[in-house]
Structure I
C-alpha cells in the first residue's frame, strides 16, 4: 500500500507514529589510515598481488572505509548475500571489490541470458552484482584494473560457494556512461548488454527518476547459460 501511495494511486492517512529503524541510522564507515604514497609501476614490477575475501573478517572494515572515503559513490551496506575483497601489493592495499545479490529484474541481462521467468526466479541467486570496484587514487599501474577483474572472475564462484553454499555463474555491473566508458571491464572481456531504463526497481510511474546506466556482464563458467536456464 505504501508503494501505491508513493506512486499517487491511493491516499493514505497521515503517519501517526514513526518506529525506530536502526538500519536507517547506520553509522558511516570510519576512515582508514593507509600509506598514500604515490605508487607508479608496471604490472610486472608491482610484484605479487593478493586478493583476499574479507567478509566476516577483521579486514572487512578496511574495505568499507576505503570505499566510503575514496569511491565516488561512497559506501552502501549491501542487501542479501554479499562478499568483499581486499587487494594488496605486499602490505599496501591497492584495490577492493564489493559484490552483492543481483537485482531481480534487469531487462538487458534477462534478454542476454534468455531464461524464462521461472528460471529467473529460481536462479537469480546465482548471479553476482559488482556494486563497487575501487583502485585507490594514488595507484597508477597500467592494466591493473582489467588484470584484477580477470583474477576476480576466476575465484568468485568458489568463494561464493564457500560462504553461502552455492556458486555464482554470471557477474554483472553498472557503468555511468557520463563519467566512465567501462574500459577495464571491456578489456577483461565483459560484454555490453544494454542500458537501464533509469526507473529503479520499485518504479510505479514509468518515468525515469535516476541516471541511465550501461549494463555489462560476464559468464563465470563455460556452462553459465545452461546453469541459469534450469527451471
Structure II
C-alpha cells in the first residue's frame, strides 16, 4: 500500500489557508506546528542513518480538534554507500489520536518513508502502520508494522516502550526506551535496541543527550541491512526548536 503522497502534500499546503478562511470558532479547531532540529548523529532504532555524521531535520504538521493530523518530516541521510544515490529521507504521515480515558491516549498513524534519488537496486521506500498507547503520564508502548520493510519482500514489526520522568525541580528529564525489531521474515534475524537520554529545555530550545545501543544484531542483519558497526554504542546530541 502506498500513501497518496501528492494528495497529502496538497492537503498540508491547503490546510493553513482553509483555517484562515474560517471564523474565530472554526479556527480554534485547527492548529499548525513545525520544528527544526540538529542532531550530531541521526540514530533510528539503534542504527545510525547518517554514518555517524550530523543531521538537519525539519517537520511541518497540521491537526484538527477531532484528533486527525497530517505532516511531513525530512532529514539528510547517509548509508555509507557511494552507489546508492541516497542523501536524504522524507516521511509523510497521516494519523488520528484520541484520549480513551483520563491519562490514557491512543495514537494511530500510517507513514510513508521515501528516499528520493535512490539508484536502481537501492530502493528502500516503505509504508509503516503504527499504534501507540500513552498512559500514567510517563509511559508509552507501541508497535509498528510494515508489510514490506525496506523493499526486502516481507514484513517488519517493531515493538517498543518508552518512559520519561522529570528529575525533580531541576528542569532536567530522564528518558528510557527499549525496542525489539522482528525482521526474521524480511532479513533472516531480529535485534533489540535501547536508549538512555537526558533532556533539558533552554528557553525555546529543547536539548537531549542520548546514548543508544543494540543487542543480538547478527550476521544476517549485517548482510541484508546495515553493517553491525552502524548499530553499536552511540552518543548523540539533539537540539530542537518548535514553532
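Just so it is clear, none of the values below were taken in a lab; they were calculated from the coordinates. The structure displayed is predicted, hence computed values, not measured ones. Cβ atoms are built from the backbone, for glycine too; each structure is taken alone.
Match the computed value -3500 of helix-only ellipticity at 222 nm (-39500 (n - 2.57) for each DSSP H run of 4 or more, over all residues; to 500) to one of the structures I, II, and report its label.
On the way: I: -7500; II: -3500.
Working through the options, I get structure II.
Comparing mean count of other Cβ atoms within 10 Å over residues 133-140 across I, II, which is largest?
I
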> Taking relative contact order in percent (Cα under 8 Å, 6 or more apart) from the coordinates of each of I, II, which one would give 20?
Replying inline: I
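State the single structure among I, II that was used to calculate mean count of other Cβ atoms within 10 Å over residues 61-68, giving 15.0. Provide the component values of the computation, followed by the final result.
Working: I: 20.4; II: 15.0.
For mean count of other Cβ atoms within 10 Å over residues 61-68, the value 15.0 is produced by structure II.
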>> Can you rank I, II by Rg/Rh (Cα atoms, Kirkwood Rh) and just name the one with the largest value?
In response: I
